[in-house]
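Presented below are the structures under discussion, each in the form of structure tokens.
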Structure I
Amino acid sequence: MSPSFTFRGPALFSYGFRPFFLAATLFALGVIPLWWLVWTGRVALASPLHPTDWHIHEMIYGYGAAVVAGFLFTAVPNWTGRLPTRGWPLAGLLALWLAGRLAVAGVFGLGALATALVDQAFLLAVAAMIAREIVAGKNWRNLKVLVPVSLLWLANIAYHAEAALAGTAWHGHRAGIALLIFLILLIGGRIVPSFTRNWLVQRGATALPVPFSRFDGLSLAGGALALVSWVAAPESLATAVLCGLAALLHLGRLARWRGHATWRSPLLLMLHLAYLFVPLGLAAASAAALALTTEATATHLLGIGAIGGMTVAVMMRATMGHTGRPLVAGPLLTAAFGLTLLASLLRAASDLMPGGPALSALLWTAAFALLALRLGPALSLPKTARRHPSSLAPKG
């Protein structure tokens, strides 16, 4: 290995997934118990945001944005063939992320405008650095990844603006979730069938996931239209129709990836199960538009189930593969994933279960305690001697 490729700093800052996956895991572990204390009136934050707005904002732009950054700063070098962002630039990005969390929680005592300025800096820096790497590597086909990331940055600014002007950020809640869901449709629709195909080929299977086709393009377009309608008018008939159709499209898309054949590989099956919560959440959004259920049901199926489940599955796979460990979930990681999905189902059904929110928060916290226990050392310590193929994103 050439000296120019050797990183001699702390292992935590040797690759993009390490600091951001660790930060996301620890943040998710602590922020939900804190939210429970805020929600029950035991703790008061000095945040310029309403407590509910703070909670939703931090799950999207705190936890979600950290996982997105960790994924992209690891996947993009794989796509471009360039060295990953390391060392002080990575530490600086982590500091920007942390400053945003403290500012939004009211720790700095800033007003609404100053808080928004501090908070938006992280996603702006992520988008700029990703754009630089893709352009420098002339990897033009992946420039499309910048669109949802840039939109997520703009949505964060709009979130703060809506909260300041309207008193709450109802559209902002849905916009942030919708953009993360679209990233799952875009990136998950690439990695899930690719990893499944590779695994099945290694085992001599002849029935493989269907390659990307016009149906996938139709599914992405249908999903985008449904999400836009849900953000703009969640109670409209158009939303009911579009979300219902999108749910069917993505259920069909998922069925083409042969997830049922991966039951022997929990780490792979997790990706399929997490994606399943996208059509479940879209179906719930359709039902909510017809007043058959509440919007909170759709929000938590999409937010905890799809986003939480997919991010947990991706962090597991990337961490194990990129730190030289076998791509095996084991009992702790399998339990953590299961608890995450169960937390989503319980929270979505909380209208029928008075104790659902409390139990859901407990399960989420337990899930991330297991993740921190299992992934924490792998993320913060040097890579093991054993090497494994890239497990985060296919090349291209």
Structure II
Amino acid sequence: MNNLGFFKNPTQITYGMGAANQLREIIDAQGFKNVLIITDGGIVKTGLIDQLTRQLDGIHYAIFDETKPNPTVTNCDDAMLALKQINADVVVAMGGGSSIDVAKAVCLLATNGGSIAGYEGIDTCSNDLLPLVAIPTTAGTASEVTTFTVITDEERQYKLTVGGIRLAPKWALVDPLVTKSLPSHITASTGLDALVHALESYTSKMATPISKTLAREAIRKISSHLRQAVYNGDNMVARDNMLMGSLLAGLAFNNTRLGNCHALSHPVSAIYGVPHGVANSVLIPHVMEFNSLAVPELFSDIAEDMGENLESLTLMDRAVAAVDAVKKLSKDIGIPTTFAEFKVDDSQIDRMAKDAMLSGNIAANPRITTYEDVVALYRKSIGGALVEVV
């Protein structure tokens, strides 16, 4: 029997080629006067910001382009200063998940005050946020429709999550054309992140018929188009399917949370600076193997959606095929399969495991997970290193 539960999507989505050109329509309809654009230096170099600002004739605006790949509390504080200087009444985020996450934090701080480090948790702010328009340039995080922001606390070397319905952008302009200039290695890592979103949402304990439908379509779109997007970035059919797949996965996991892979990846990124998509890529085969014993029927579905030949296979063999399909896709697009180049070793496993266990994603994982399980998963991901449990 299916328990429908609930499904939320507070963001108004405009999707399609040229969707980014709808920004001025929103600004005029809402009567906004002062616009802060939050982005990063790489996006500025592509010329995408110039295309955006051409829509702002007669509008007072400023650009904050100092977003870091794993944005920090200090990064958010600096963006907040830029917002105050222009007295912005709306924020426009153009970039990947990092830029959008910084923008969410700034919109929260603009109306609630303090430091973003003080808002860790769900529904921790009292006031509605400053309006946010999100324009994603990657097919990856789906932060343009999610109700979370993830920020690194440098002092603790810890990724904190702030969540709640208020965190969702008010508008998302989702335009495949702005992903065309994305370099192949970023296309690969962000695309793998989007796939992990779909995989973990589909197998989540909180999954519903609606979220499962979205997640499976995301798996089909991403797994069948990620290679083409990486190796032929001008292929707009691939870019379109990747961005739609990322969006669908975001709508799904926004309602289901994720799982062990994301719980374990955040500490690795916070301590060692491993890009989020790469951390997920290294961890996901080990997490899938761990979870497949609990819900093999769901992993059989994943193998089918990824186009594996399942004829005459047992249920468990089908589940294994799903793991193999993800490994092959990751290898084909050149994503690292180990943490070797990032010098991740056994010295921090105990600390990372304890941080991972604080994540709400552990509770949504389809297999009950203990601290010892997390330690074992970390060991496998770095080649069997031993760890002293304290």
Structure III
Amino acid sequence: MDYYGFWQILLDEISAAPKNDERRIVTFYDARHYAGALSQWKTLRTKKTRLRQVQVSPLIRAFFVPAASAAKLVHKFSDTLSVEDDYRIQLHALPSEKTGTAVMPWGVKAIHAPQAWSKSTGVQVKVGVIDTGADYRHPDLRHSLATGVNLLRRGMLPLDDNGHGTHIAGTLAAAGGTRGMMGVAPRAILYPVKAFDHNGSAYVSDIVLGIDWCVQNRIDIINMSFGMKTRSKALHNVVMKAYRAGIAIVASSGNDGKRGGDYPARYPETIAVGAIDKKRRVASFSNRGSYIDVYGPGESVPSCWLKEGYKEMSGTSMATSHVTGAAALLLALRPGLTPRELKLLLRRTACPVRLRKGQRRASLGGGAADALRLLRAGIRAKRGPSANAASRRAD
């Protein structure tokens, strides 16, 4: 392969690309060709400054480039690589609602997390939160946040300039005690991965880099409260890599109020989450369907906010953080669980949701998450069939 020619074509396209507009994901089929192109890029970027805009994902053998077109590249190297648009992806939260207060959130109680804390608080489970960052000054999050990574400004803390990521972090692992807020897994360790800007927007390539970082840093579970309508080969590829590395990905289904949903929740390797309201019905805004693995509280959820505050928000984003928190409680007890085993346990221990008029249960997918039932089932499974039988006889 002509690696110099490859980068020369891309350099021409980078030069022609409008600023902050067109972007492409270039993925190599063969590891050797990727290594050759990577080596040539490292050599050329010292002289060709525009090539410094290129980002790299070793996990899926891809380059992310601001390029006006890719027609020449595909024509010349069609047997070697694939090219796809680097789509925009959005957070799954509805417009911000009223300011909240430091309380025990209804959703944390609804999934019976406080009753589960005698068995597990999620201690030392590493949760990657790919979002807008987090408010490191918030008193309820002070003991829950690790350094994480800022993909938009490398070398800087992943500080939240939107609020969404802080809200997710609060539901996951706030540890404010009696004076503040408590999240589902208050002793889990959160690793904010800032991929979204202050408008709550990111590129697929940012998500790929975020998952790549989580795999390299041996994160246990990833919360992804966002989605898009379009399939992306690169995103699916990196999700599968994480799945095979033993990292569960919990993803929100979207807020269109329709059957069907967004990617990455629709990929079979993720745990797809819908939202329920305070009456344990599928929320009117929540996407639904047989692909939904489990539902979590998502209506008017109070959680942490910027400037050490609190706010109520609705969305499948909020539901997802409840489910990720419940999963973290279980992973603290069963660190060897595979993503598939975790999904099956979440589905098996979910409680039936209440039906709205005209709904059929089969059309909704899974039931409502229950942290206490999840832990009990996880503990029984760990003991094995003989121990379970003895326990039943003792009961």
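The numbers here are math on the coordinates, done by the rules we state, and not lab data. In this text, all values refer to a predicted model and were calculated from it rather than measured experimentally. Cβ atoms are built from the backbone, for glycine too; each structure is taken alone.
Going by distance in nm of label points 7 Å out along Cα→Cβ at positions 54 and 110, which of structures I, II, III comes out largest?
If we compare distance in nm of label points 7 Å out along Cα→Cβ at positions 54 and 110 over I, II, III, the biggest value is for III.
Determine which structure produced the value 30, 26, 21 for semi-axes √(5λ) of the Cα gyration tensor in Å, calculated from the coordinates; the candidates are I, II, III.
Details: I: 30, 26, 21; II: 33, 24, 19; III: 38, 22, 20.
Source structure: I.
For distance in nm of label points 7 Å out along Cα→Cβ at positions 22 and 334, which structure out of I, II, III has the highest calculated value?
III
Quick check on the output: 15.0, 41 is Rg and Dmax of the Cα atoms in Å, for residues 94-213 alone, derived from one of I, II, III. Which one produced it? Walk me through the numbers on the way to the answer.
Values: I: 18.9, 61; II: 15.0, 41; III: 14.4, 41.
Going through each structure in turn, the value belongs to II.
-22500 is what came out when helix-only ellipticity at 222 nm (-39500 (n - 2.57) for each DSSP H run of 4 or more, over all residues; to 500) was calculated for one structure; which of I, II, III is it?
Source structure: I.
Computing semi-axes √(5λ) of the Cα gyration tensor in Å, for residues 62-277 alone gives 27, 19, 16 for which of I, II, III?
Values: I: 32, 24, 15; II: 27, 19, 16; III: 32, 18, 17.
Structure II accounts for this read-out.
Where is Cα Rg over 2.2 N^0.38 Å, for residues 142-205 alone largest, in which of I, II, III?
Working: I: 1.62; II: 1.34; III: 1.17.
Structure I gives the largest value of Cα Rg over 2.2 N^0.38 Å, for residues 142-205 alone among I, II, III.
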